[in-house]
Structures are given as structure tokens and as C-alpha cells.
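For reference, the structures are reproduced in the following blocks.
The numbers here are math on the coordinates, done by the rules we state, and not lab data. These figures come from a predicted structure and were not determined experimentally. Cβ atoms are built from the backbone, for glycine too; each structure is taken alone.
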Structure P
Amino acid sequence: MRVIEHRRHSRRDPAGIHLNREGLELARRVAPTVGTFDRVVASPKPRAVETAQALGFTVDALLPELAMMPDDVGLPVDELHPRSFADYVRFVGRSEAMAEYAAGQAKLMREELERVPDGGRLLMVSHGGIIEFGAAAARPEDALRWGEPVSYLEGIRLTLSRGEWVRGEVLRTPK
């Protein structure tokens, strides 16, 4: 079995590309709760890299696919106003383009997770929307129950066993 934690970057100012002070403080508060990882990958956007570093990790690889927001590939998700993981599952069921995007994100998670040893753990840091679409493709039955989309430093934990996603859970930060 292998485990992936796919987390959203920490807080930044709305127009900023870097974490702000609150974002750094949030990452430092969450860091003791995340454990260790065999591999750490991130979106090349500064806020994702800075989040991994603020959590105390060195980034092993930058993956451009983790910076490809749904809107960047022609999916007007923001116009649909998703309010839950269940909304993303529904989008995947209604749109071939969204299903393809979600399947691509789930495939990327699987490929990166297969780079860690059996029993290993992968940390992936990216962005809201990307995480929810990946979850909708990998574990839709779990995602239907996970409530609102992820906020800063929240994410998902998925378990892969013998090539199949066997378990999933949402990771929330303490309020």
C-alpha cells in the first residue's frame, strides 16, 4: 500500500503569488500533524513550493500539470460555483471534458505515488479545484461525503493498493 496526501497551498494575499504572513504561520501550525513523506511534489507556482517548504519539506519535483487550473484548460468551473466535493463528482458525470481533466489528475496522482516504495507516502501540494477533480475521479464514492471544497492547507488522503484506490478521506485544518 502507498498513501498520498494532496494538499492545497497555504494562504496568500488575493493578488499575490507568494504566501503571506498568515499563510506561513498556518503552515507552521499544521506541519507537526502531517508526518513524513518519501517524496514531495508541487505545482511550480511559488505559493505551492513555499507551502511545502514552510511545512518543513524539500520539493523533489515540480509538476506543471499541478498548475493547470481547470479554467486554464477551458473548463469554466468558477462560473459553476462548486460548493462541495459532490458538485465536482456531478461535473465529472455531466461533462466529458471535465471527466477527462479529472481522470488526468487522478492518473498523475497514481503515477507519482507509484514512484514511492511500497508502504511509502507522497505529499503533493497544488491548488483548489485540482484536488477536488482528482478526488472525484479517484474516489467518487468517498468524495460525495466530504462536504465543502478544500481551504488553505486542507486536502485529501488516498490509499493505493495493488493499483486500486482503496480508501480516501478529506483532511481539514483546525479552525
Structure Q
Amino acid sequence: MSNPAIFPPPASEIVSEGPLIPSHLFSKICSTHSFRDRVKTIEVLKEQGFSICCGGIIGLGESPQQRLELAFSLRQLGIDCIPFNILNPRPGTPLEHSESIPPMEIIKTISLFRLVLPKGTIKIAGGREANLRDLQSLALLAGANGLIVGNYLTTPGRNAEDDLTMIRDVGFQIKA
């Protein structure tokens, strides 16, 4: 058996564990691996020619400065596709009593992500319906250029036709 620090595993053996959590919160949220482990996984996959889809989740108690640091971490890693999740606290979980980020603060964060990641595909994902509510279309105008449509792992999503109508209403063309 090889030492993984010397001989990384083939990409086919690496499994993604979900969104990148701001480094200062990672150990509080994830107990199975470290932030550095996640970064190393991304580096190994990039070395083997993979296009990387790795985003983050905001609303875990981080500051606006820490959200900006997350955006710069994603840029430094050369991420191509960035799913942008917003915590939607679920009953019975350690974060069930977390305070929601105001919708306009989320919109500002998306704008900053666009400035930091000008070439990336920023997809608004989990938590958008609960946190942005009627302001979801502003996320597209702020710099998001994709949506995760349909249901999520633990919560139902919005009707896909409503999302398509929203995209058209803000003046964007839909690409297949």
C-alpha cells in the first residue's frame, strides 16, 4: 500500500464530500476530514485533468470578510463551477437555530464572488428559495449565471418552470 502523501490516489478513487466550508468553520462542521484534505483532493483532481465543481455554503456564522476569503480560496484553486449554497437551518441539526443572512447581504456576497471569480460559473443552489425569497432574480443580476433547479438533498426546491420564467423575466437567454 502506498503512502497517500507521496503517491496520491487515482482520481477514480476520490469522492467529493460536498461544498467547501470557510476554513475557520470547517472543523466545527465537518469531523471526517480537514480543510487541507479538501484542498488536496481538489489539487489531485486538477493535476489529473478534471474540471472542478466546488462551491461553498454561507450562513454558518461567518463574517463578510470570511465569505470574501472563501471566494479568494476558490479562485486560488482554479475552480470552474461554483455552487453557491445558503444555509437553510433544518430542525434537529446542530445549526437549526442559526440566524439567516438578510437577502440583500446574500446578493452583495454573490456580487463579490462574481468580481473575484469573473470566469467561473456561479450557480445559486441550496437555500436560495428560503433565504432570497422574492429576490432570487437579483442573484442573477448580481452575477450568478446558473441555478440548481429542482429538489435538494433535504428540502424541496422550486418548480423548474417558475425558475425558467424568472430567467426570462430578467432578460436572459436559456441555454440547453
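Quick notes
- Per relative contact order in percent (Cα under 8 Å, 6 or more apart), the highest-valued of structures P, Q: P
- With mean count of other Cβ atoms within 10 Å over residues 74-81 derived as 16.6, matching label from P, Q: Q
- Structure from which 2.8 was derived, distance in nm of label points 7 Å out along Cα→Cβ at positions 34 and 58, options P, Q: Q
- Answer label among P, Q for the case where volume of the Cα convex hull per residue in Å³, calculated from the coordinates, equals 135: Q
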